[in-house]
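Q: Following are the structures in question.
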Structure 1
Amino acid sequence: MQIAKDTVVTINYELKDKEGKILEKSDQPVTYLHGGYDGIFPVVEDSLDGKKAGDSCEVMLEPDNAFGEYDENLVRVEPRNQFPENAEVGMQFEGAPEGSEEILIYTITDMAEDKVIVDGNHPLAGQTLVFNCTIQEVRAASGEEIDHGHVHGAHGHQH
């Protein structure tokens, strides 16, 4: 079966920086609903269209097609007293940028005695990435999966 709209696709993947350093690798197969359901980067989905189990794919992802450009406006300096005593660099929390209701994940990137620097950018924002994958399985999606917009069962959503 070939990958097309409303098929369930199972892949193994690696995400590398443009120098070839592996940034992320699937330990278990990843399954998504193909056809514009936001289960995978659209550029990757386009490259997978028409492929079948056993095929491989490599896609160069510019920042606009992955995690976006780095936005300096998402870096904030906050008073230390707004954070718990055990706060440390690398901790993450949810918050909204000033003047917005959009919730982002902020990461503490630096701390001083009276200040904490937080960054709302995705850690891979601004980077050109290389996505490699091998297709493990392709099957037709069930009506329920299509209605819900995601995969059910193994490697998918459980209700």
Structure 2
Amino acid sequence: MSQRVVINVLRALLLVAAVMILLMQTVLLPWLSGEMARDLPAEAHMRWPMLSLAVLGLLCVQAVLVCTIRLLSFVRDGQVFSPSALGWVDGIIAAFAAAGLVCLATLIYQSMTIAGPLLWMLALLGGVLAGSGLALLVWVMRAMLVQATKLRTEMEMVI
């Protein structure tokens, strides 16, 4: 399979994922939170804060998907070593860091109100660690991209 076909298929899959997440944010999560508020009236006051945090978390995932789709365009066009690609990598770093902060905010909020099941709290802690770790990993990869861009520029000057 050619590189162009793989990139186009991956872009289509990422776009489908972004649309599905958008549907979750606008339809499924509000409906589900309403049902939970109806079934658990004692915890109904948590509906809007938890819904907001869930939508923000999914927004971080969408940001990563959009930045990745854009970076795939740079790869397809042979421009991945251009300085403008770095802004999209920065967007991925920011989205991962924000996702970790959303998980942390959710963990703190639930700890101060009604703590969820232990497994849920551990999952949120895992989200904090994963968001931080992925942001740092992409930051290191960004540093390697900057170094490769400098080397490529030097090689083009020599040739």
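Derivation of every value follows stated rules applied to the coordinates shown; laboratory data play no part. Note that this is a predicted model, so its numbers are computed, not measured. Cβ atoms are built from the backbone, for glycine too; each structure is taken alone.
Q: If helix-only ellipticity at 222 nm (-39500 (n - 2.57) for each DSSP H run of 4 or more, over all residues; to 500) computes to -2000, which of 1, 2 did it come from?
A: Source structure: 1.
Q: Using mean count of other Cβ atoms within 10 Å over residues 79-86 for the comparison, can you identify which of 1, 2 gives the largest number?
A: 2
Q: Separate question: Once mean count of other Cβ atoms within 10 Å over residues 7-14 is calculated for every structure in 1, 2, which label goes with the largest value?
A: Going through 1, 2 one by one, mean count of other Cβ atoms within 10 Å over residues 7-14 is largest in 1.
Q: Computing relative contact order in percent (Cα under 8 Å, 6 or more apart) gives 35 for which of 1, 2?
A: Answer for the origin of the read-out: 1.
Q: Out of 1, 2, choose the structure whose coordinates give FRET efficiency 1/(1 + (r/R0)^6) of positions 15 and 87 (r between Cβ atoms, R0 = 35 Å, to 0.05) equal to 0.95 when calculated.
A: It traces back to 2.
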